[in-house]
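Q: Please go over the structures that come below.
Read-outs: derived from the displayed coordinates by stated rules, not from any lab. Everything numeric in this text was worked out from a predicted model, so none of it was measured. Cβ atoms are built from the backbone, for glycine too; each structure is taken alone.
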Structure I
Amino acid sequence: MKTSIELKNMHFFAHHGVLEQETTHGNHFSVTLRFSADLLVACISDDVTDTVNYAEVYDLIKEEMVKPSKLIENAAYRILRKVKAAFPAIDRIEVELAKMNPPVAGQMDYSAVTISE
């Protein structure tokens, strides 16, 4: 049985960016992770060891967000690879990483990349 899980709008402060102000002062970021896996055993057992543990996923994402990247594409890719490697039951995964208040000559809420596998 296919189960879809979404961890939506996890907020982090990090130092991703090309500009010196971004790497020095940092910025706010939001990460949304969506994935699917066959979690029938967990549905029946009601045991966290039979599922993809959200707390462990969050910790993996946090580890990657702490590591500076010039591009949010790179940070999103690292998150995707790390989560997928830790939980082989995941058969589809999507990472959306948004940079709040990006350094542009205008106003916008955020810039974001979405990668999936």
Structure II
Amino acid sequence: MTGIGGVILFAFLLLVLGLVLIIANQVLAISRPSHYKKIPYECGLDPTGDARIPFRIRFYIIALIFLVFDVEVIFLYPWAIIFDHLGWFGFVEIVVFTILLLVAYVYAWSEGALTWE
């Protein structure tokens, strides 16, 4: 079976297998619920206070900046692998990429997004 028929058959078999495993888990699993098992786990300590404390937006901004710069640095690795084949075009492209990265970094720094209080 080739083409779309094979894909549909494979998807159907995956759906059936998933449903069979979920049903088997519900039927065969040993369940001993208790109040103690339902409380939040906090490193072996008794939970205290409300778990819904508000975080400052600065925390999320720093995390987002870290992710953006981390992903952009990951793009440098494939470029370094094929640097010999790219020639001047590849060099100019990575220079533009790096300049944009530095401009974004300087902007975040000037706005105070990287200072932690």
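Q: helix-only ellipticity at 222 nm (-39500 (n - 2.57) for each DSSP H run of 4 or more, over all residues; to 500) computed as -10000: which structure among I, II?
A: Among I, II, the structure yielding -10000 for helix-only ellipticity at 222 nm (-39500 (n - 2.57) for each DSSP H run of 4 or more, over all residues; to 500) is I.
Q: Which of I, II yields 0.10 for FRET efficiency 1/(1 + (r/R0)^6) of positions 27 and 83 (r between Cβ atoms, R0 = 41 Å, to 0.05), as computed?
A: II
Q: Rank structures I, II by distance in nm of label points 7 Å out along Cα→Cβ at positions 35 and 99 and report only the one at the top, that is, the highest.
A: Top value of distance in nm of label points 7 Å out along Cα→Cβ at positions 35 and 99, among I, II, belongs to structure II.
Q: Work out distance in nm of label points 7 Å out along Cα→Cβ at positions 43 and 107 for each of structures I, II, then name the structure with the largest result.
A: Comparing I, II by distance in nm of label points 7 Å out along Cα→Cβ at positions 43 and 107, the maximum is at I.
Q: Figure out for me which of the structures I, II the number 15.6, 53 belongs to, where Rg and Dmax of the Cα atoms in Å was derived from the coordinates.
A: I
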